[in-house]
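Structures for review follow.
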Structure I
Amino acid sequence: MNGIGIDGCKAGWVVWYVKDGVPNCKIVPFLNDVLNVLESGTAMIDIPIGFSDPNTPDRLCDKAARKFLSPTRSASVFPVPCHEACDAETYEQACEINFSVLGKKISKQTWFILPKVREVESVLASNPSLTIRESHPEVVFAALNGAPLEFGKKTKEGQSERLALIRLLEPKWGAVLDSQLQQTPSKLANKDDVIDAFVLMLIAAEASALSTLPSSPDTDPSGRVREIVYLDKCLR
């Protein structure tokens, strides 16, 4: 099965996919720029799919992911707002809307990713045949490692931890990833964006064998499945 891994970056999105047996990387402003790639297989994306609601003000998958990543990496899972807050024009307005619906404001980190949340929702609504599932690289790496990683993804130590796990999972493609890391301008994407999208591509290729947090995902009021997908395969 063709696996596709997607992570947000400065320029838009890092998209890894396999073509003719070799991983390829594209950095594009919008997901619509790679619809032909998305149509070719199962994609894992590091962006929330499905919103919080009054009955579930903190998505069950986020609560499960924080527990899974405790104590070192739980802060990497941001709270997801209600659907109504996504249409806000300012951070202050988004906080007001989210507070009125969920009883809490949103963080600046959440506000900054809302354009990408809206974009993914639009792509899914316009292309219902696509298979795009939410994952979280920190959850993926923790499962492969058998425990949450020690170092943050933006540090050299943290990137070394993650690259070592990728090589254990798929040794033959390490050189391809190394080359892409060397040639990707930092103004387009950070190294951790490239690494995260790559590992999501690897697990997406095993779509039929993946696990979810929680083990029984629920749906938001619009019917979007709320889940965080990972490969339950410890390499250590």
Structure II
Amino acid sequence: MCNLYSHTSARQSVIDLTHAMSVSDSVGNMAPLPGIFPDYAAPVVRNVAGGRELAMARWGMPSPQFVLKGKKTDPGVTNIRNIKSPHWRRWLGTEHRCLVPFTSFSEFDHSPGTDGKKRGDTWFALDESRPLAVFAGIHVMAWTSTRKIKEGEVTADLYGFLTCDPNAEVAAIHPKAMPVILATPEEIETWLTAPWEDAVKLQRPLSDGALKIVAVGQKADEAA
């Protein structure tokens, strides 16, 4: 499960790749985020009235009711796999789809290193230069919930991204899943604009050989 990723590219690079037409006040200068954990605020590009908007949102979509039974908080669901669930189906239209910019993502490697300790976070990117790419995400705006007891009830914009079977590189570390990565401009357009019967075909692994391991054993990927 991908619960850690980085985004270190410039704001203009995101605008250029995604064709965002506006930028929310929440974005600011968009400082690098070398370690994005669940419930952190991070950039997304979403469909809004008047075009695509670059905005900040908190990572973790609302949890299904059965998950919340007996709990006082909802920290959110970061990775979404079962899109046939009624809980997720309501957010699969184009008005709730978004792009999640990233430059690398991490999967935890439990195998021992040369020191006998677990190798830990293993970072994947399209290549060593960490080029900008995007996950296929969904989002909801102005959702009211209690994410942390100390914070109390808040109303926030939330997002998560889809997962799928892993490709060869990710499967060697985490055999259950990998994020859905949109690899071409055409796939980005399909995700943001196409009917669901076309967009759902993008929930598939990136081709084998398309990812490189760029760092191991660190909680943030500082490389730009």
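All of the numbers you see were taken from the coordinates with simple rules; none came from a lab. Bear in mind that the values here come from a model prediction, so they are computed numbers and not experimental data. Cβ atoms are built from the backbone, for glycine too; each structure is taken alone.
Below is a table of values for the structure above.
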item: Identity of the structure behind 12, 34, 32, 18, 4, 0 (criterion: P(r) over Cα pairs in 10 Å bins from 0, in percent, for residues 41-160 alone, calculated), options I, II; result: II
item: Highest-scoring label, criterion being volume of the Cα convex hull per residue in Å³, for residues 81-128 alone, among I, II; result: II
item: Given -12000 for helix-only ellipticity at 222 nm (-39500 (n - 2.57) for each DSSP H run of 4 or more, over all residues; to 500), calculated: source structure among I, II; result: I
item: Structure from which 31 was derived, relative contact order in percent (Cα under 8 Å, 6 or more apart), options I, II; result: I
item: Identity of the structure behind 0.20 (criterion: FRET efficiency 1/(1 + (r/R0)^6) of positions 49 and 73 (r between Cβ atoms, R0 = 25 Å, to 0.05), calculated), options I, II; result: II
item: FRET efficiency 1/(1 + (r/R0)^6) of positions 17 and 177 (r between Cβ atoms, R0 = 25 Å, to 0.05) - highest-scoring structure of I, II; result: I
